[in-house]
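J.: Down below are the structures I want you to see.
Here, each number is a calculation from the coordinates, and none is a lab measurement. Because the structure is predicted, anything quoted here is derived from the model rather than measured. Cβ atoms are built from the backbone, for glycine too; each structure is taken alone.
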Structure 1
Amino acid sequence: MAHDIAARSWDAEYASGRYAGDPPVGFVDDIITAAGEAGISRGLYIGCGNGRNYIPLSQAGLDLTGLDISATAISQLAARLSGLHGRLVTGDLSALPAGQRFPLTVAIQVLQHGTRGETHGLLAESLERVAPGGLFAVRVNAAGTDVHHAHEVTERDADGSYSVRYQEGPKAGLTVHFWAARELDAAVTAEGFSPLLPLRPQATWRARREQGLWLQWEGIYQRPA
């Protein structure tokens, strides 16, 4: 049920022009550099959306399987970039063949949708998709963000992380988790991954500055060979 609600919400967002014309996040350049230095040319992009970041990654030579729960986003991406037949999948990680792993797994602003437990579960599933010696590039909402739309805080943890359920705005009715750095780093390294690009903060002013800053953590990890 929650999956269906989220999919409908994102379908509506993409249909209304979400991310249309937006430039890629700067983190894309770091992913391209890390993949090139590691000799990686193939990967998985979880939550690829309608191509804001997927397209520049592909144009840099990365052969990526694009995965998103929004059928609208997948349709828009296919229309924007030709030759993607068979490389785009509508659904969550369960839509991929069991046990399929990739030299590179990218998750940009997607492992934050849900409660703390749900996002930790999604992170664990994402890490399972990384092949031995492969890279995991992650960017998520960070604790400390000025949450703009009306919401209620549903979870707080001693590590500083929290979750909110939005009461209005494009994510009304949905829960989003805001990660603490030590929370995210501990969860990834506990699976044996080591930081290649250690977690760093990224701050972005909202379109109206009185609405405050949007904060993210971003980093790249490597799985042992």
Structure 2
Amino acid sequence: MEPQKREVIWREFCKMFWIFILGCFLGFVYETILVLFQKGYFELRQGLIYGPLIPVYGIGGVVYYIFFRAAKPKGKWEVFFFSMLLGGITEYISSWVQEAAFGTISWDYSYLRLNFNGRTSVLHCIYWGIAGVLYITWIEPWIEKLGKITAKKWVKIATCICTVLLAVDVIISCMAAARQNERVHQIPAEGVVDEFFDRYYPDEFMDSIYTNKKHK
């Protein structure tokens, strides 16, 4: 591959990676503040075992980035509408994947009117629409600045290290969640891997991380 093409691919990967991380972190902050106001006390809300990250928000940020670069919507009302649609679809699919893969759900909006199988709702789509407008207004200008520094050596090193750490976090989180689902269904450990997760990621630990998770 030509060096110029490699550089273009690298810059796009770098931007999407940090958009994902930023979205995950902002989602964590939003959820934490929301729970604090709703319940009056601090409750941990994480999507991964290690780090203040909620992936569904990061995925939403990446979806915004890809779509808005391609479609280039005009005006904030158009941005709001498409963000509602994209965010709602992202939230619905994320909920479905979590339930299918791990037998759990982390949110259920069945108590709200105009919900879609409890996985998202019109109200939460509106929230996604607002987030899209904020993204265009505040985040996108920062992304353009980020694109100019991705060629710097320290940025490449930091991105590579953080990518590896995130990949490890995702793998451990998924395997620990899958093993907990097996324990819920009284499936005994088979091999050293299952025993490892039973020992170091028991139900008490997992429930302390995923405080709003429910098994189906």
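J.: Can you tell which of 1, 2 yields 3.1 when distance in nm of label points 7 Å out along Cα→Cβ at positions 12 and 76 is derived from it?
T.: Computed on structure 2.
J.: Suppose semi-axes √(5λ) of the Cα gyration tensor in Å, for residues 84-131 alone works out to 18, 12, 7; of 1, 2, which structure was it derived from?
T.: Working through the options, I get structure 2.
J.: Which of 1, 2 yields 17.8 for Kirkwood radius over Cα pairs in Å, as computed?
T.: Derived from the structure labelled 1.
J.: Given that helix-only ellipticity at 222 nm (-39500 (n - 2.57) for each DSSP H run of 4 or more, over all residues; to 500), derived from a single structure, equals -8500, which label among 1, 2 identifies that structure?
T.: Going label by label, the one that fits is 1.
J.: When distance in nm of label points 7 Å out along Cα→Cβ at positions 36 and 108 is calculated, the result is 1.6; to which of the structures 1, 2 does this value belong? Before the final figure, lay out the partial values.
T.: On the way: 1: 1.6; 2: 2.8.
Working through the options, I get structure 1.
J.: Compute relative contact order in percent (Cα under 8 Å, 6 or more apart) for each of 1, 2 and report the one that scores greatest. Mind dumping the intermediate values first?
T.: On the way: 1: 17; 2: 24.
If we compare relative contact order in percent (Cα under 8 Å, 6 or more apart) over 1, 2, the biggest value is for 2.
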